[in-house]
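Have a look at these structures, which come just after this line.
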Structure P
Amino acid sequence: MITRCQPLLGTFVEITAPAEAGAAISAAFAVIRHVHARMSFHEDTSDLALIRRADPGEVIEVDRETVAVLRVANALHEATDGLFDVTMGRELVRAGFLPRMDVAHLARFSGNTGDLDIVDDTHLRCRRPLLVDLGGIAKGHAVDRSVETLVGAGVAHGVVNAGGDLRLFGDQDWPVHLRDAEGRMGAPRLMSDCAVASSANLLNRRRHRGQDVSPHFDRDRRPVLSDHAVTVVADRCVIADAMTKVALADVALANRILAAHRGFVLSRQLPRMAA
């Protein structure tokens, strides 16, 4: 087996596969770079930049991959009654989790995911101004697409790891270490042929207007402050990553949705108390 690593998606992406799969690994990284370029909040030439500059009612042309991710986002927004929402960019910028970029007036970005209409495979329409951050769901999608590329090239088994968003494919068992809310790894678990994602915000909070805030929000756009770390298993990484955000706020809801994706919330881990 060989492992190759590249800095992409705001983290380090590792692909582990049989040594003879070098060309397939290169192709998989190319797919990930494409997703990074089209769905980065920070790239001025990305599709997210096009969305935040769009006038209400304007039809804009974007990449097919972006539309594929937004279809998942729309479905999850509806399934969670608005809890999963990729238009929290306004709140993330206000709290300092994302840069302001070319945004002059944050208050005008008042829409939610339900205000984003998918016209066809390459066109979108925003009914209200939207500040979209695809963040982890784009990362999960990139992992899934890279696995599709590897399998399509005949790679029988391997692992793609994008900063903790994991996709294990093939019939081989792999040791997976789960982190607690303070980022410490526990004993490994053997897992195979699944996607795994984890999330926590105990160590990722800021002070905004005298209050603690996190990068996770509830339906009323209030920050979710959780002392737990959650780990989710699903059939696809895009679902596993998205459901970590839901599970931080509502574990039961996350498990109900995950049942349709061969998934479940594997653990809710508290930080370890000092002796």
Structure Q
Amino acid sequence: MTDFNQTHHFAMVEGHRIAYLDEGAGPPLILLHGIPTSSLLWRKVIPVLAQTHRVIAPDMLNYGQSDKPERADVSIAAQARLLVGLMDALGLGRVDLAAHDIGGGVAQIVAVRCPERLNRLVLANAICFDSWPIPEFEPLQETGAETEISVDAFDKMLRDFLPQGVAVPDQLTGEAIDIMLQPWRGEDGKAALFRNFRRLDPEYTMAIARELEKLDLPTLVLWGDKDPFQKPDYAQRLADTIPGARLEWISGAAHWIMEEQPQAVADHIARFLDTPTSHRKA
């Protein structure tokens, strides 16, 4: 298995150690992951985008190599606040932000609450409105659910689940699955992931749904057209809701588009970032 650990940096945000990848030079671009992944979801996309941008890919709190406190708010609302805190810690003003899965929910909150911090927004197979949590995760949100499953059984459950997010099973390699699951090993890792499951709540995206209609931010909605988790209908709804949003499809891909077609994902994002911004409001 490839070792990516040496590429991580760390910053303190609200008393927590947040891990992040930092590659390239140029205008800052933040790449945000979802559940149950980490910054390494973007590992095949980063080298392309780092040719023209400083690419920063953080691990959200309680994910990847970031701290995993037993008692902390890890909702997408809290993650949005922590993301802005990381930007402050790194001395970043305005950035481009691309986000996947629940990271897309975090990005929507940042866009609505702190639009002055963003230049462009990319929402890739993102949670939105009432699209989440997916049915597979709902039983895992119940109190005490983690006590009913062993570490080995939990690992097997995740290994069986993850390939459902690609259109062709072979496109999710054993190495990719190992990378996704590494942070959740052992009892501590299992407990951390269950804490994340319990904070999956559509109230956060529903609360900002009407505010998306007034968003003044160049936005790309990028979606795998075979996604079984975040249904393609939601991509169209999201693009129709955000004024001027551009909808582009990754044909023949499902949810883990960065694993299935990393070059296509990088190309779509790079082209979008190359377009001049044109905010409607002064």
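For which of P, Q does mean count of other Cβ atoms within 10 Å over residues 55-62, calculated from the coordinates, equal 12.8?
Details: P: 12.8; Q: 26.0.
Value 12.8 for mean count of other Cβ atoms within 10 Å over residues 55-62 corresponds to P out of P, Q.
Quick one: semi-axes √(5λ) of the Cα gyration tensor in Å, for residues 23-150 alone came out at 27, 15, 15 when computed from one of P, Q, so which one is it? Mind dumping the intermediate values first?
Numbers: P: 24, 16, 14; Q: 27, 15, 15.
Label of the source structure: Q.
Looking at FRET efficiency 1/(1 + (r/R0)^6) of positions 127 and 159 (r between Cβ atoms, R0 = 41 Å, to 0.05), point out which structure of P, Q has the largest value.
Working: P: 0.50; Q: 0.95.
Sorting by FRET efficiency 1/(1 + (r/R0)^6) of positions 127 and 159 (r between Cβ atoms, R0 = 41 Å, to 0.05) in descending order puts Q first.
Could you figure out which one of P, Q the value 1.00 for FRET efficiency 1/(1 + (r/R0)^6) of positions 31 and 119 (r between Cβ atoms, R0 = 30 Å, to 0.05) was computed from?
Q
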Q. Comparing structures P, Q by distance in nm of label points 7 Å out along Cα→Cβ at positions 39 and 135, which one has the largest value?
A. Q
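Where a number appears in this text, it was derived from the coordinates with a stated rule and is not lab data. This one's a predicted model, so the numbers in the text were calculated from it and none came from an experiment. Cβ atoms are built from the backbone, for glycine too; each structure is taken alone.
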